[in-house]
Structure P
């Protein structure tokens, strides 16, 4: 009778050769399935995190040297007519204090970027982990999703480096837009953020080549570690992205 007992199902484990962290990074760009399958073995994510931290500080240095952090703040104020109008109504001392606070906040975001990355990826991975498991019946572990997110984010390093090239190529400091600094979407190339419709600019800038690349990698990765078809990963990831884009467009329309 024991011959007819069906053994309990177990989650399949990837049995290919173990990859180094460097191999994982390389394969993320050339053969992403190899990287995401290897995450089933180990959820280590320190190298992509280190790469993103380094390129982030490279951008920080470029902005500081070629644009100036105060100019970055002034540009963002100018791109928000309502904020600019409110600031103009204050006394010179109040205006100066507001600019100082904005400057400290902007610099703080750059300096503390690695910490914000950890927190942001942690929270977003939690949402995606719950979505893929409870919404699609996946079997992903939280730290597997977290690691997938880190590796899938590597193309953003390309965007940061492109933005750095643009800065050193001689962009006028008063034209630098920290929220859309690289020529990877039509809004950055063809639209003036100051005069364009804010909702339209938000929509067009959201359709970004690097963002789409990241979303595709994330979809493949989360489906892989969850043991699901790629279509489930695409629906989960792009579904959340579309919702966030619509919220951003609505916010821009309501407060422009």
Structure Q
């Protein structure tokens, strides 16, 4: 399958999310990155295989292939998802969910605190939100500010104005909520606790070209770059993403 990178549809058009999915599935290097990220979710489900798990912002991904019983969702009505709704209003009962999974979604939610309040309401005690989101490191800050179309404002507020689900964002939202304003987070969400933040993907995502460009390296080199990221200090200085885990007490 030939890959078309010059999108001729607006970011907020549902066709763009479907195009992203086609690109991810067509690029072995990029698909392996997503697969590695998804394994955090797979491991979580193994703790309670009969639990009820929700993925938010599923449109461009393939988590359903790995966890068939996960509820996939998106803010847009897409043929690839089970449900569509806003993350700021989850259509689930109190204490109904065992976990919530997200990849590059939190920083697109205009009022993240509304989502977190909803997660706090709908998750059972012991449930976890597991998110893969942009990280704030010396290298990632430079790249996000200068070579990416999305905003990266580490001095921003807890919300931002939105003109559309994909075209509006602040990639620094995870840093703002869980690092810069951690004490405020703990005060605003008393039943949620930030369990861990693991910074990663110093090289891999850049070298993959993401959904906008071709690979910068051959597919067979994935293992080499994955090992290279394990050298001490590499991800803390250059990691582009983080896996953020928040649990309900």
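Just so you know, all these numbers are worked out from the coordinates, no wet-lab data involved. For clarity, every value in this text was computed on a predicted model and none was experimentally measured. Cβ atoms are built from the backbone, for glycine too; each structure is taken alone.
Observations on the structure shown:
- Structures P, Q, by relative contact order in percent (Cα under 8 Å, 6 or more apart): label with the highest value: P
- For Kirkwood radius over Cα pairs in Å computed as 18.5, the structure of P, Q it came from: Q
- Structure (P, Q) behind the derived value 0.05 of FRET efficiency 1/(1 + (r/R0)^6) of positions 94 and 158 (r between Cβ atoms, R0 = 25 Å, to 0.05): P
- Structures P, Q were shown, and mean count of other Cβ atoms within 10 Å over residues 86-93 at 16.2 was computed from Q.
- For mean count of other Cβ atoms within 10 Å over residues 134-141, the highest value in the series P, Q is held by structure Q.
- helix-only ellipticity at 222 nm (-39500 (n - 2.57) for each DSSP H run of 4 or more, over all residues; to 500) from the coordinates reads -21500; which among P, Q: P
- Which entry (P, Q) yields the derived value 2.4 for distance in nm of label points 7 Å out along Cα→Cβ at positions 102 and 126: Q
- Comparison of P, Q - label where mean count of other Cβ atoms within 10 Å over residues 150-157 is highest: P
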